[in-house]
Structure 1
Amino acid sequence: MRLKIIALFSLIVLVVGGLSYFLSRAAMHPLTQTDPASAQRAVGAAVAQLEVEGLSAERWLAGRAADPALREPFAAGTEKARSETATSACNKVSEAAASAQELQGIRPALVLLVDDKGKVLGRDGSSMMRGDDLAAAYPSLKAALEGGTSLSDVWVNKARNEQLLASFAPIRGADGKILGALVFGSSLNDERLNAASDKTSGFPLAFAVKNDKSLQVVAKSSSVDDLVGDALAKGAAETALQALETGKPRDLSGLPEGYGGIARALEGYGDGKRAVVVAITKPAANSVAVALIWPAAGAILLGILLVAIAGYMLAAYIDKPIAEIEDGLLAIMNGQTNRRLDLEHEEFGGIVFRINSLLNQLFGVAEDDTDEQGRPSRAPTGREFTEALSVDESTVMGGGDPAVAQALHAEEAGAYYARVFAEYVAAKRSIGDPSDHITQNEFVARLQASEQELAQKHGKPVRFKVEPKGKEVVLVAVPLVS
């Protein structure tokens, strides 16, 4: 029996677990569909984030470039003095940038001072790059010096081992003449793309720059897997290049099956035709379907374990009394006719009582025809209503609710006795006690006798209200005057 119960409950758990899986998958299906516009919004947000960072760097640099202290390196007498003074000034700018809230958490990877020709006077933390002609390597810096305006650009140069997002602001002398420029470069790497993704849509992002007539992926967020990275370096790069040439977002082709993507030119850096940002959409349906298997499997295994425990306990609860009944009946069949079943059990107690009654009748033994709760084993007649009414008179001694007492006092006697009788019978039936033998006349007579007895005992009239308490129906006495 135990194994049957466990097998049955396990089957139920399997059915429920399987059903829950398919229902969960059906419910999750709309959530796993890729929104065609989601990639468009993701790439737009990422481009906007990078452009805002570049604009913030330009404005901050413009404010720093106006500091008269930055003119000092240009006025130094010797080349060495100019370089040392420039390095010291760059160090101070780098320290200020590390804590500048205007830069939105972007940390400097490079701070330079260049002269009006674009040659490096000095950089922060090092004597390297002094004398380098950056204007020749990066035409945008030359344009900024000639035009006297702040600009930003993408600096990716393998020969110089540089991969930066650079911003620069001109430095003017007291007469307004351009002396040079302050250059601020921040790292363009995977961490930068991760940060941009976290700040915007959370979509996988990639950053590619134009190299001759092709695109080179120079940075990607950690969520861009190798398959997508290879596709961006091959067929998808051609579509991204079209986005750079036309200045309009383009849907990528050549990505792995199930993936989607869109490329958009990064404006605000140079002429806007230098780099593109790519947002990738991943196929989520398969991963969600697989992910749902494990919760369903866990629920099934846990359900089977719980059913096994419950089945074992249930079988033990049933097997023991059945075994005792079987042993008792077997002993009686073997000649122990005076033996009776002695079993206290919530489920089998009634059966045991009736078996003992049957045995007493068969062997001619007189017996008490009530069970342990005083309930008769046969339906009593109307003449047998002799049981004592259970009365609670604690309210009479301790005082009761005035509102209840007033309502009972105001009730007409006939209606009061009829109502109490009906409530008493209903309460007896609700706890399983027989009530067919109770007549209204006998009940009312007993009730009035109880009222008179309590009135004489406590010196105040009372009426009753019916309250079931566990397996007993109690008449609570309520004093009509206090």
Structure 2
Amino acid sequence: MVGFWGKQQYCFLVLASFFVISFLGSQQARAFDDLRGFIDFLDQKGELVTVEKAVSSKHEAATVQMKILKEMDKAVLFTDVDGQGRKMLGNIYISRKMIAYMFDVKPQELVKKVTSFKNAQRLPVKAVDAAPCQEVVHEKLSDLREIMSIPWNYEKDANYYITAGIVVTKDPDTGKVNSSICRMMYREGRHLNIFFAPMQHNWMIFNKYKVLKQDMPVAIIIGADPYMMFASESGIPYEENEFEYAGTMKGEPIEVVHCKTVDHYVPANAEFILEGAVSWQETGLEGPMGENQRIYGPQGELPVITISCVTHRKDPIYQNILPGTVEEQSLLAVPMEARVLQMLRNVSSRVVNINLLPNFMNCVIQVDDYPPVQRGLGKNLLLSALSEPWIKYAVVVNKDVDIDDPNEVNWAISTRADLAEDLLVVERIWGFVMDPSRKSKEDPVTKMGIDATVDPYERERCLKTDVCNYGTCDLMKYVR
């Protein structure tokens, strides 16, 4: 028998254990099983606007999406596209804060969190026999737009464009699976054009099929869960698998299902799956299209995809990314930040953090104070950053400069950079393939760096004015 005090102690231990378990459970990062779970979360956080008024997929939806992005800084869910009750989602990755929600961290902790996945264990996928993404199957279809409202975003775009489609391919030599976002133009009926950026992994794989004179089977995911979406833009090594990397970020394996007409596995909880093949020889005129630098890319002959089957969830949600907006920039920039930060820290442990937003081609590097023996370190870091093909210009600043505030960065350039000595120009270097400043995609580019750090011998002369105890000042004590 347990005595009176023994019973009380026992109850206390049970209750304490319950609260400890509850607390630990509450500290675990949330994981979203699908896009709908993320939408619900954003809605609860007040980050989502719902538009119930009917909108046209030609121009109108994109205009409203842009207006909500610029004036409200929120995600948007349309519930009646083309007057057919179709749903369309946009603006869900428009800031570091929105992406940080995926990992249950603060925005300033996001790069550190993403960097932690680099050497984490990869989680193999979990295959299932039945999946939500195959609740409705269209094997006999005449026109894609009879099933889905692909939007026409920008005024001078050549046609309707899929901008948030993750294309799954497979290396014909090794069977290695690759997944990445590609732009695809609706042509007519069951046909699309696809753009493969030169030197990216899916471009390398497609060229192997061209050598074999074989069409390349593909599966196109639209409306993927946040982790799969993020993984597709992560730039992980070719040998790795984006599905497994997504599982690592989520903290559990990604469930997949086999396609109906092609030999690919796709996320079980995706909204739409388009199955088909990229012709190794048939091309069609594609473009112009408003691209990620907010200009129209030129027309060109690009490969044609023939869609053999479309599957989707009941009441599916189409996802649209407006190219050139902060949503596209964020998806590109955050994983690149983790990659470039590691590269810079290999040069110097003095690197504190970097920022590639709001434009991923511009890099701001924050460094701690360094001793006189390391004078010139800023230029070493600039050269390292500019070796990344995507980055066109970079700035190095001291740790007292807020790299998330453009005004602070401009202040550092204006007050601390002697442009006769601290301006670095690197000519004829390999750069971003879609850099609009060059006349052809084969041309090298010129890149620029600015060392806006304080020389170790000049610290006292370059002190930044500041008030006392700013970080610990509680305004609630003064303002009601």
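Every number here is computed from the coordinates shown, using simple stated rules; none is lab data. Computed from a prediction, not measured in an experiment: that's the story for all the values here. Cβ atoms are built from the backbone, for glycine too; each structure is taken alone.
Quick notes
- Which entry (1, 2) yields the derived value 96, 34, 20 for semi-axes √(5λ) of the Cα gyration tensor in Å: 1
- For -17000 (helix-only ellipticity at 222 nm (-39500 (n - 2.57) for each DSSP H run of 4 or more, over all residues; to 500), calculated) the corresponding structure among 1, 2: 1
- Which of 1, 2 yields 8.3 [distance in nm of label points 7 Å out along Cα→Cβ at positions 95 and 407, calculated]: 1
- Origin of the derived value 18.1 (mean count of other Cβ atoms within 10 Å over residues 135-142; candidates 1, 2): 1
- Comparing distance in nm of label points 7 Å out along Cα→Cβ at positions 55 and 311 across structures 1, 2, the highest value is found for 1.
- Computed 0.95 for FRET efficiency 1/(1 + (r/R0)^6) of positions 295 and 335 (r between Cβ atoms, R0 = 41 Å, to 0.05) - originating structure among 1, 2: 2
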